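Laboratory data are not the source of any read-out in this text; all were calculated from the coordinates shown. Keep in mind that what you see is a predicted model, and the values were worked out from it rather than measured. Cβ atoms are built from the backbone, for glycine too; each structure is taken alone.
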Structure 1
Amino acid sequence: MGKIDGTWLRQQRERKGWTQEHAAARLGVSQTYLSLLENGRRPLSPRLARKLQRKFAVPPTVLPVVPTAVSEDAQSLVEGLAAVGYPGFLHFKPGRPCNPAALLCSALKMGNLEARLSEALPWVAWRYPDLDWEWLVREAKLHDLQNRLGFVVDLARQVAERNGEGATAEVLAAVEQRLERSRLVREDTLCQESMTQAERRWLRDRRSAQAQHWNLVTGLLPEHLRYVG
């Protein structure tokens, strides 16, 4: 499914049998403004996009990508993961609906993540293979996060292949190839910057071939990922 635009909005309204007047009232906007939206003469605000998600069951991948939609702290990340349906956090109160691309970007920027949070990141890539990769790859390169993202996508692709999800695996493999061209030489962690030198040495000798390829010191493996079956 592509991004929300005026044509999509009009189609969804007509599918529900709503007039412009009725839809405008349900969305809390004027009929004139709704008409401008449907004709592509006004941009869709993040606030209205969230309303549309509630009224039309819009998947999170078509929400506007707002980099600051998820604060870079553990609690906000938990709430964001709950909002996009991560099974491990469904017992938490979900945060505002957000685009999975923005969620992943915010998570990968964090210096230190608990294991339960870093384990959730490949699930996002696996669950939403149609997220805005163009934006996410660009942001990752801008912040030197391409190795972290590459490893996360690598794990997600392995899960898709194991599950026999060929189309998803193909999309993720293409993203990997794009990130491969800008892979960084310097060593990094998967959001575990406070790791001691002793821990780094221990993991460096025991990490997977994929982690070594992406120059990450991490022990995360596909078999550690839950909720991907």
Structure 2
Amino acid sequence: MEKIVISSVNNPKIKHLKQIQKDNKSDYFLVSGYHLVNEALAKNLVVEIFELENKNTYKTATLVKENVLKSISNLLHPDGVVALCIKPNHKIGNKIILLDNVQDPGNVGTIIRNAACFNFDTVISNVNFYNDKVIRATQGALFSISLIKEINNEALLRELSKNGYYIIATSLEKDSIKLDELKINSKKLVIILGNEGRGISKNLYKYCDQKVYIPIEFESLNVAVASGIILNNIYNNKK
């Protein structure tokens, strides 16, 4: 039996997908491209696949015309597939990155990717993790990390401190130590990274067990780059 091909952007299914893209509170999200779709399939998060009619990679995919695929993909040149996925229920792990008002989706996505590379299991932020730019920047790492949305960072840190987490923050204050002098004995860690312009909110420092800085020859580092340096240092020191 020949499959029906969706040819109109006004098809009810397509309209529903567009609505999901606009709704940050939805329980669903979209991913574009074969790499991300396959990663989502491996985690059993895929609800439905929409594939270009001449591809035929997935037997159960809903086939669509090129104009329809472009309307539901935020990629300039989509490579043939979009999947509707369900957001997983995540729990806070033992190795946490807390993003204090980090705003740029590319930075957030890169930090998630760095977290996966260096064996951190949780990223907490007030941003929409399922923003298309964040998803693309993670290169699939978002499927390996617990992503927790949190608005009240102070209350969260207070609770984590009570529960025995060792809390580290970046800072240029006098009581900060060089990153390579950092010694960690705890298995439960929190790394706080601050806003691209303002840094970490001052009221959060009182919950920190240690402040660190990265010695550099220039004015400052991009927060995503800094995260990679810090996480790599911790990863290698814990081996």
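A few comments on the model shown:
- Given -9000 for helix-only ellipticity at 222 nm (-39500 (n - 2.57) for each DSSP H run of 4 or more, over all residues; to 500), calculated: source structure among 1, 2: 2
- Structure responsible for 4.3, with distance in nm of label points 7 Å out along Cα→Cβ at positions 22 and 206 calculated and labels 1, 2 on offer: 2
- Source structure (of 1, 2) for mean count of other Cβ atoms within 10 Å over residues 158-165, computed value 16.5: 1
- Taking Kirkwood radius over Cα pairs in Å as the criterion, the top structure among 1, 2 is 2, with the largest value.
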